[in-house]
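Each structure below is given as structure tokens.
A short reminder: the numbers here are calculations on the coordinates, not readings from a lab. Owing to the predicted nature of the structure, the values given are computational and were not obtained by experimental measurement. Cβ atoms are built from the backbone, for glycine too; each structure is taken alone.
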Structure I
Amino acid sequence: MTQLAETALSIELSPPDIGPYRAGNTGVPYVTTFDSGRSGPHAMICAIVHGNELCGAIALDRLFQSDVRPLRGRLSLVFANPDAFMRFDAEHPTASRFVNEDMNRVWSLDVLAGSRTNVEIERARALRPLIDSVDVLLDLHSMQSDCAPLILTGPSRKGRTLAAALASAALIVADDGHAAGTRLRDYAGFGTPGDPRNALLVECGQHWRAKTAAVAIDIAYRFLVQFDMIHINDARPHLLPSEPVPDKWIDVTDTVDVTSEQCRFTGDYKGLEVIPLAGTVICVDGGREIRTPYDDCVLVMPTRRLAPGLTAVRLGRYLDISQADDD
């Protein structure tokens, strides 16, 4: 999508003022932890890993404004990339995705412990000690295209189980992440089978749609209820009207990475298109034709940023919610 096309989109959201949350209470700017004094998990809700994705900041602002406090365990509310977020400009809404590099690709031990430095890496290093103490993580994001909300669980069964327990109308997607770098939801033990830590990444909808912020708020409250951190009666005013919970999930089997500057899709794909026939050409990457590997192939989050090294699209198939491979 070109910058011209993106500015033509309606910007229905405004970035909240996160200045009041800068001091926090942990010694790390824009990080606040509430401790109930009672046994329970350390839960973290994270927003603005990408500075142009406003919905998570709106959800955290709602939690702060509602004086949410955990009934058990600890709750950390984290504005991950405030430097990028502060640069948001509705006239150029994609420009504030990051300052130097995608913060959701730096969460490997090699990068965090390495010598390379920039705004996003230094911020990740500052957050790492807190994240190392987190048991359950909810990372709130949004998408380029108007697409149904997605809960990305990683490939492990534990992620799918947690996502299903939220009873959200969002569609569960089990995937492996990106070749370009490690996501926060895949950091350390979050995606490791047998490790008690767990994480979800929720793509709440198109970046700047009003419904996207409502989904982010809904998911945040469902997450807190799931871990008995708040009462359901306190969550209900913030939840969306009941919608059917999907009876299928998407198992991602292939990830298509861009290898040339001439990569182009063969259609105007926005996500969740089902391609009926195996062997259908969906993308041409230089001289390489990308074909669907099986019938009824689902296109997951096709990107508008078709640059070498990035993920062009994930390919998956719908499975009944009762169907799941063992870890």
Structure II
Amino acid sequence: MSFPSNRILSGIQPTGNLHLGNYLGAMKNWVAMQNDYECLFCIVDLHAITVWPDLGEIAQSSREVAAGMIASGIDPEQSALFIQSHVPAHAQLAWVFNCVARLGWLNRMTQFKDKAGKNKEKASSGLMVYPNLMAADILVYKASHVPTGEDQKQHLELARDIAQKFNVDTGKEVFPLPNPVIQGPGTRVMSLRDGQRKMSKSDTSDMTRINLTDTADEIADKIKRAKTDPEVLPDKATGLAERPEASNLINIYAALADRSVDDVVAEFAGQGFGAFKPKLAALAVSVLTPIASRMTELLADPAELDRLLARGADKANDIANPVLAEAYEAIGFSTTGIKR
């Protein structure tokens, strides 16, 4: 059986403000992929409730994420941009995968251990099995590639294991084995206050991140106050190996400028952060403030955003429903109730 060879699926949670890490680690790369792949981009609200959120805010947060994605360059006419819960096949296939995946596989997922912490017994069952939902997100479209950070590679490997076990158990080649796409120096953007922690929406201090809605003055101030070290910048990228904060800022510059880390290091070799930070701030302002402005315009018309998301859901349902029906048929379920 032939599978799609250039179909991308990726998603982002509607929890809190979008920040520089979301842009450089995901959305900027997604924009570039639109010309080379058939792209589906999903706002994963089902994943957002694995850690019970403030109820009643998810719909608006989903609009904000959609606005950020469009403002960053995602074209809802060219790509399918939609909300996960608007495509029921995600949850339906996830239940099937709950019955395919083994508990031993899930127990090895490091992100569950990190998020559950010492209160594992109090964590929701959804947090335990959400890698199965992630597998369904990918496989319900028979995606060939998944843009992912290093921290999510383990979940993609699980999706491949689930696909293979389903195919073997049913004797039908229903699902492909998707491949990761990991790109660019900005894939993993770290906190501005701690170069060994990932930039996060959930960090209590707003100074740890640059939000996509920050003003030019806020961006410049956060970069000015970003943690560094007293040494000058090296003449080779290898000189950043034991300097996490310096490495983070250089990576951010390289990703924003579409340049290699080696190239950036060569330009600023021997200079201190007093010279480098203003250049980084000017670059960040030039890239990010137009995004903030466009987000404001989009959020001023929520009905239009909802219309674009509904169209994206229609596109996604048209692909997902036949795949769900194929999976159900392989199991032996009736498919008369699936809208195709």
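Upon calculation of mean count of other Cβ atoms within 10 Å over residues 87-94 from the atomic coordinates, which of the structures I, II produces 21.4? Only one of I, II returns 21.4 for mean count of other Cβ atoms within 10 Å over residues 87-94, namely II.
When relative contact order in percent (Cα under 8 Å, 6 or more apart) is calculated for each of structures I, II, structure II gives the greatest result.
Taking distance in nm of label points 7 Å out along Cα→Cβ at positions 231 and 295 as the measure, the highest value among I, II is held by I.
Here the criterion is mean count of other Cβ atoms within 10 Å over residues 63-70, and among I, II the highest value is seen for II. Looking across I, II, the calculation of Cα Rg over 2.2 N^0.38 Å that yields 1.04 traces back to II. Given a value of -5500 for helix-only ellipticity at 222 nm (-39500 (n - 2.57) for each DSSP H run of 4 or more, over all residues; to 500), point me to the structure among I, II it was derived from. Source structure for this number: I.
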